[in-house]
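Take a look at the structures listed below.
Since every read-out is calculated from the coordinates, none of them should be taken as a lab result. If you're wondering where the values come from, they're calculated on a predicted model, not measured in any experiment. Cβ atoms are built from the backbone, for glycine too; each structure is taken alone.
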Structure P
Amino acid sequence: MTGPATANDREQIFREGFESYRRYVNPLVPLRAQLLGEPVQVTAVVDGQLLEERGLYEDFHGTQTFGHRHPAVTAALQAFLASDAPNWFPSRVSPYAGSLARRLCERANRSNEGPRPAYSNVFFANSGSGGVEAAIKLARAATGRPRILALDGAYHGTTMGSLALMKPGMFKDPFAPHLPGAESLPLNDVDALARAFAAGGVGAVVLEPIQLEGGVRTVSSAYIEALCALTEQHGALLVADEIQTGLGRTGRFLASECWPRRPDVVVLGKHLGGGLLPISAMMTSEALFERAYGQHYASAEAHNTTFGGNALVCVAAHATLDLLTDEVIASVASRGAALRARLDKQLARHALFEDVRGAGLLIGIGLRASDHPWLSFQHFGIDSLSEQPTTGVLLCHRLYKRGFYAFACGHDWRILRVLPRFNIPDAVLDRFVTTIDEELGYLCSLV
């Protein structure tokens, strides 16, 4: 079989490809999806939604900020491919990467006017994990110190460096021993943070302003204030992992733009490529970049990736930033606040409901674990997950049947993470509130 060049080839891909994925890629992923009732056999995009045999699905994962295959991003990529411009530059001097880097720095500097040098250098990678790896290496090279601190509940990626900052568990434990010098601190514990710095040797602290997989947990303002002061005092890098919180998701261009000082490094990713192409960006200052890589021209490429910042992904990112206007970000803030308030009011009557959390259109719906034997993984014959709560995944299972593709947080299955597209119609949000109210009520009726 050759690649899908024609409509018939595309049909063949959809006839055979799902089974080929099970056989040749990862058999457990389709098994999980089947057990949970996820919409798997998606075959088309209609007005930003996914089409599956059961109907249309609204995707709340957060990678498709303006819906699947937004026409403006698609058109920009088609125009580039129709041109004769090179995609990859052997010298690594790409005008497309340069143009995008300048735009990102100017936009971030406009949002964050706090103390600390402005962003002026960008490293482009292909994934969020790659951006975090770049930040870890920058910190060690610039400071000469080995210790990289993270917060309990973190999810910074699954490559070996970023993985070392992960919360212990199934995503991390099988891959030990981990990166030496990587340590985890309790969330929002200022005293533990101070003790860690007192021990010396800290090169950087890496944190998410809001932990997504950790349960949509916000880092407290008191902790951020102490963190800004201690990193400044000890000459350690403050690294904001904004892969999921950045680019307008919380109602600000950067969630960290309101911190007492500008982070030394910001990592962006996820929807930077418009949901069509993979790209991440590590932003820092010229002074830090020079300290890490400015010894001579050869050392300037001591950290690199072959296709990072290729022209095509940069074109997609430019098209995405065109859509991400100040008005859109302000709308994310106001619509997100209204949606969280509605969810909190509507779901408060349910015994399994705990709270609504988050910022902007980054929303967590907290659920209480149930001790009813019918709502346990043992009841479903999965004894190996007996310690895990089921309420989050069971509610997702119910939502899949109603056209909503939501997810439980990777480190806390009691919490639903809901990240709608920025241009989602109000009528769809209304339907979601009604649907989750009904389905949570159904689960409550079982106990």
Structure Q
Amino acid sequence: MKLVGLDIGTTTICGLVLDAGSGEILSVATRPNASRLSGKETWEALQDPRVILETVHGILDAFLGQHADIAGICVAGQMHGILYVDKAGRAMSPLYTWQDGRGDLAGADGSSTASRLSEALGSRVSTGMGFVTHAWNAAHGLVPKGSASLCTISDYVAMALGRCAAPRMDTSNAASLGCFDPARRDFRRGDMEGLGIDAGLFPEVTDSFPMLGEARPGVPVFAAAGDNQASFLGSVRDVLSTVLFNIGTGSQVSLRLESADDIPGLDLRPFPFGGYLAVGAALFGGKAYALLRGFFERTVRLFTAGEPAVSWETMNAVAESAMPPGRLSVDTRFGGTRADPSVRGSISGVGQDNFTPEHFILGVREGIAAELLDFYQRVPAAKRARVTCMAGSGNGIRLNPALREVFERRLGMRMQVPAHREETSFGAALIAGVAGRVLPSLKAAGQLIRYA
């Protein structure tokens, strides 16, 4: 049997066909997400859901033409953002993505929608979260007449593929919208109504990935999943004993927990088929390394009038020539944190022996790891004690072996990196397998992951 996983990213849309018996990836397709819409305001971040759906149909039609025995489809995708649909499940608005900034606009009293809602709820919600976006839209008359529900882009695509009229939202997506109770695993609907927000537009929440319909006879489509949780499942062989470090432009550390523990500084996100994912998310991961690379290139350009060619490989090689005793201490929170955008990075411990490009590279590398390791250390020791494995994903991990070595040295474990690069699509395919009982459990599904 074969399983299809689809990943609707902000810039690309990816899909794969997975052999449920061997774990072999039989087909992969990646297309640009060319759905961006030009908004009237600079703070708007909009995409056309119809263009996204057409792209997904193109990928899926090719898969269905190549493979006759597909046993299930699951869609994962960018969380937080929302669109509105009518009673037939048709899109009535653009997709307001997670990058949309309307929630931070100052109102008449000088405060933002995000800050006012956070204060009223007693828990932080941020701009880009669907609850905040919807609250702003409702206050400004932007909710389309005839809207029956709101949902994420992956919910919308799954509905359309399964020919389903109403979204059934998995908790992994629902929690990303904000105003959600992780322990009850449902929206805080009473609080919404108390704030004058129509809770009826927020869809039914499910925990079991029900079948929504069939893309073709005998090809079931299951409820959609959040991309963060799907990526974890597509990277980690044993979800109960593994910590995952993902470094792309930003970075995250993720660890599955059994209970809804409140850990300061970490997000608690419902996990597929039960449990929770504790996530520490940093705004700067590979972006910090890219910032340093840009600094070197600008320096070369200013002082030589030449066109610089500073590669990641060169930076890594140069850093290895630095003497460890003179390492710099670099705080890589150059653009703030999710909790406090005003925070800025710093460089300390500068002396005559380490005021060199080599030591700056080493310091930034250590700083990227240190921010994630700080999140990890906030997890109670008793829960960290069961962690016996470490996995890594994202280009910042794949393309920078020296960065992997920092984590290995600090935690005393070898970092395992999946052989495949499509972690989110792979995880979505595994969810389809478990939901459709092609795979008996998440534990069995994890055994299909191969490490490089």
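34, 16, 14 is what came out when semi-axes √(5λ) of the Cα gyration tensor in Å, for residues 261-364 alone was calculated for one structure; which of P, Q is it? Let's see the in-between values first.
Working: P: 39, 18, 13; Q: 34, 16, 14.
Going through each structure in turn, the value belongs to Q.
A value of 18.2 was derived for Kirkwood radius over Cα pairs in Å, for residues 37-148 alone; which structure in P, Q was it taken from?
Among P, Q, the structure yielding 18.2 for Kirkwood radius over Cα pairs in Å, for residues 37-148 alone is P.
Between structures P, Q, where is FRET efficiency 1/(1 + (r/R0)^6) of positions 125 and 165 (r between Cβ atoms, R0 = 30 Å, to 0.05) highest?
On the way: P: 1.00; Q: 0.55.
Across P, Q, FRET efficiency 1/(1 + (r/R0)^6) of positions 125 and 165 (r between Cβ atoms, R0 = 30 Å, to 0.05) peaks for P.
Check the numbers for mean projected area of the Cα convex hull in nm², for residues 245-428 alone across P, Q and tell me which is largest.
P
Work out which structure the value 64, 58, 44 belongs to, where Cα extents along the principal axes in Å was derived from one of P, Q.
Value 64, 58, 44 for Cα extents along the principal axes in Å corresponds to P out of P, Q.
The value -12500 for helix-only ellipticity at 222 nm (-39500 (n - 2.57) for each DSSP H run of 4 or more, over all residues; to 500) was derived from one model only; which of P, Q is it?
So the calculation was done on P.
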